[in-house]
Structure P
Amino acid sequence: MKVLVTGSAGHLGEALLRSLSGLGEEVIGLDILESPFTACVGSIADRACVRHCMSGVRRVFHAATLHKPHVATHSRQEFIDTNLTGTLNLLEEAVAAGVESFVFTSTTSVFGDALMPPAGAPAAWITEEVAPIPKNIYGVTKAAAEDLCQLSHRNDGLPCIVLRTSRFFPEADDSKEMRDAFSDGNIKANEFLHRRVDIEDVVSAHLLAAARAPAIGFRKYIISATTPFLPEDLAELRVDAASVVRRRVPGYEAEYERRGWKMFPGIGRVYVNGRARQELGWRPRYDFKHVIGRLEAGQDPRSPLARAIGSKGYHPTRFSEGPYPVD
């Protein structure tokens, strides 16, 4: 089967190329950057380029995007050109080519201000039923691109699945306050409780979504590590996360103490992956308990795929305050 992957030079694009090629698929990688995984160098905003790459394709994995770190370095128009016009080009050319499934990589950033409960309120329990309130051009364009996917299914019959992925990038946190208070490994381990996912699990969700898209039609899914928390934990979680984690994941403290790590004082949102597990049959392997087990064994908690891809960065240069200038 011939498969098109956009953003093939990026973290997820490379992960998809590696995995699909390993399954024996004929994969075409499209990106504006040259890479060992990019067969076609070009922009998704270029309709002719998209049409050329779409020839004979049966499945599309659309991972190309301008990300949150680009908000400070790219114009709003550039976000529109890539994230909206590029997605529209891909959707319309996929319809014209008779593509059987289209998987769009979105982001939990579309929820925006819905992720921030007011002072004194419990932590937010984020499911697909929460209405997005984008807070920057990145969130706006990803939310609008999701709507284009829905429209392509409704009006053109294109089977299209939207996957709202949480954090899987290996780069340092974008918050200086967070970087100053916690080591990078500590931050990422904590995030597996509520807002991070390993790229190997992201890839497995994409493969399942592509296989099931024709039967599902259109659907949105949150793709994040399985949280140990329950809705009844949310009030305490906001003000005393360590106590909740101690109750839900007993024994984690010994490894944290050995490393000099600490739990976040409070956690403000929890991403819930129940719909993806139930409807896609997705079984993510990498969660907080897995991370603790690997650390206790003296092993790298990342998947082999995450280790193989490593860090790519978002900009050619480093900024004075952290890896990219966006809080």
Structure Q
Amino acid sequence: MYLVTGSAGHLGEALMRLLRARGIAARGLDRRASPFTDATGSITDRGFVAEAMAGASAVLHAATLHKPHVGTHPAQAFVDTNVSGTLALLEAATAAGVYGFVLTSTTSAFGSALIPAPGAPAAWISEEVQPVPRNIYGTTKLAAEALAELSHRRDGLPVVVLRTARFFPEGDDDAAKRAAYSLDNAQANELLYRRADIEDVAEAHLAAVGRARSIGFGRFIVSATTPFTADDLPLLRSDAAAAAGRHFPEAAALYAARGWSLFPSIDRVYDNRAARVALGWQPRHDFGTMLAALAAGRDFRSALARAVGSKGYHEAGIEAGPYAPA
């Protein structure tokens, strides 16, 4: 039986939907009730976690406080949920003898390492890049990763950490970008370098838990497969549309037909190669499949992404979208 934390959230629901569709026993855990939540409570409650862990053979830990909560929650809440809650789950999983634990982390953990100096080429972001977190979200996710690695080294718990690119359907955290680009336009652009479809993210988690024992401990970037190489990095920073046109000459006409435009500059590219190799994971959605969907008049998102939909991050709405004003 799989224990899925954060089952009322975007990724947790996606995981529960996939597992149920495949006839795999799964228990959803969340502090909020939902059609995909079987146990309602907090991961900071060790008694609740121990009870929920009973009978589990693997853990998919997607529950977290997210970047949109930085403006609405105190730092201590991030420590409680992202660090202490993760520790409680790791220790309960060790005691239960699970064969695999997958921790959902974030490319936000790279922080300032994502931003090259003025005039420098775009940054190539692989697992070798040293994170430099910029806020409490990234800091606590890195701390959770460190605890996961410690659980493997000290207790032998097989753990895979997945640093996921953005897969949420809500708008960008940059208000200027939200104003300049439609939601679909912006998210289509992001498939070039920093976004993944939630179906691919969920499939990466299932692949990771299946290979956790053979990996032991590993960290991997999960993002759509970029068409770019290191040769494209200088042009990406100065003229992203020209760089994209090298690989997708059909993009200009498809975009013009919709009144869309590519971003003028791209500052980083996520490399998912290590995850594809180590996990045997084959993401199905990228910029090329998005263009094919546009040409065919179809939504470029997966059926799973459409089914999960937009959830927001706050119990009360925020005027600026998912992000509180700075």
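Any read-out appearing in this document is the output of simple, stated calculations on the displayed coordinates, not a laboratory observation. All of these numbers come straight from a predicted model, not from anything done at the bench. Cβ atoms are built from the backbone, for glycine too; each structure is taken alone.
Structural remarks
- If FRET efficiency 1/(1 + (r/R0)^6) of positions 187 and 275 (r between Cβ atoms, R0 = 25 Å, to 0.05) is computed and equals 0.75, the structure in P, Q: Q
- Distance in nm of label points 7 Å out along Cα→Cβ at positions 251 and 291 - highest-scoring structure of P, Q: P
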